[in-house]
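Below: a set of structures, written as structure tokens.
What follows draws every value from the coordinates through simple rules; no lab data is involved. Just so it is clear, the structure is predicted and the values come from calculations on it, not from any experiment. Cβ atoms are built from the backbone, for glycine too; each structure is taken alone.
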Structure P
Amino acid sequence: MLSYRHAFHAGNHADVLKHLVLVQMARHLAQKDKAFWYIDTHAGAGSYALDSPAATKLGEHRDGIGRLWLRKDLPPAVADYVDLVRRANPDGRLKIYPGSPTFALWTLRAHDRLRLCELHSREVLRLRENFRDCDRQVLVDEVDGFAALKGLLPPPPRRGLVLIDPPYEERRDYERVVLALKDSLQRFPGGSYLLWYPLLSKLEAHELPPRLKRLPAARWLHVSLRVRTPAADGFGMHGSGLFVINPPWTLQATLQESLPWLRQVLAVDAGAAFTLEGEAP
């Protein structure tokens, strides 16, 4: 099933959390001279017009990046993320929201590489157009990202950041993310992994974090941000979570500073909350 289009949700509260952490992880890897690969299993289009019919239909960015755009009190990590969104909007008006591959490209060096996987043919066309000037640094594959991981790990430089963020429209995605991480850790145990998931009322979403914590990972960090009270009818996403394997040693402290601020600024109602937990040897 290929009905999901991220254009309807670009720049929402889930993107804020995901991309803030993605930028911090990429910047940490870039501190060492040795090259690394960024691998994206569900890359999407790479960039989104917030005035498009898809984006304006739900207007989710207004309660996401829109709430941060004019703030002057951004915590440092949030400011770093917002500055990259500003790079996509040089006239100061919020019209474009970068996708995960664009955030990655803008934090990598010339000798780093991006491998972008996307199965939706229309999104692949947009993705290739958005990265047409990147020569050999960026390779776009029209492929199932879960299947592609097996052939991409370990990457040649033996350093890498892997983003796994399927749409979870199909129940089997909850199983596939666990299996993908388990297999990836066998192939590339030293890699950095960032898994995104939605906070939903359905059973599969509740059961996912405990399953992730049982993976054979020596170090992990689990963060979630809820922006509203779960609906009484169980419908809709009330927040999102991230499971980070082999996180930067600075990430937990960065999130301890950023999450209380994000909870306050992105809250829709009094049910807003966050969690931050981790394990290290």
Structure Q
Amino acid sequence: MKKKIIILGSSGIISKNLQKKLKKNKIKFIVYGKEKINLVKKKSINILRNKVSANDIIVFISAEAPAKNFDMFRNNIEMCENFCESIKDKKISKIIYISSDAVYSDSFKKLNENSKTLPSSMHGMMHLTRELILKIYCKNLCVLRPTLVYGPGDTHKGYGPNKFLELAKKNKDIVLFGKGEELRDHVYIDDLIAILYMCIFKNKKGIFNIASGKINSFKRVAKTVVSLSKSKSKIFTTKRVGQMPHNGYRPFDVSCIKKNFNKIKLTNIEQGITKYLRN
């Protein structure tokens, strides 16, 4: 039976950019968004079961994200449960699950694939729970844990490079949380897609953190965006309300992805924003 590539989740930045790369390389695939298969609903089990076959490769991206409350948490777990019910006994070739770096506990040391998983958010707990469920059902599982993803195709425009660039293009002011001193690792979408693409076509399984290996303050990111876009936007700081996420420091060890995906050159923040501006 012919192998198929099936993408679950159609509208987010990762799915849209993966579809773009597959189309560019003239590779056939099938994508199902919630309008076609709503994994929250039990009837999705039989619908998806009739769509998948042995030897298929499934990229599981579908999620209600970021999961901020118990209702969203439950919906995401039900989605994973229904997905697993639909594929059991199907002998799926490989499942690639798009998780999150939020599964890790806070640490002042560089995080790697063996770091302690103790989420400090509902979103992180959701992804970790899904990972554990998938491990029971899937023998050939590849889990990608990206950090903060930026680049074209983003629909959330959350705090960070994507939001800053949107404001800079309109010469609108950029307002930072606190002094913008929080240090985070921002990964460019092309790097994530390149690694995901290799996971589809190469014999890759296990857990991989997807990061740039460089941390930058949000203030530096904002300044870089304004400078490279030649924007007239001004950057303002505010009084921070509450504690900084992850104690304001979230570095990653990228030696594992450099070893396993050695043909991929990771993109730093200046390179990423420059690429983004060309789109």
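Once FRET efficiency 1/(1 + (r/R0)^6) of positions 139 and 171 (r between Cβ atoms, R0 = 25 Å, to 0.05) is calculated for every structure in P, Q, which label goes with the largest value?
That would be structure P.
To which of P, Q does the computed value 18.9 (Kirkwood radius over Cα pairs in Å) belong?
For Kirkwood radius over Cα pairs in Å, the value 18.9 is produced by structure P.
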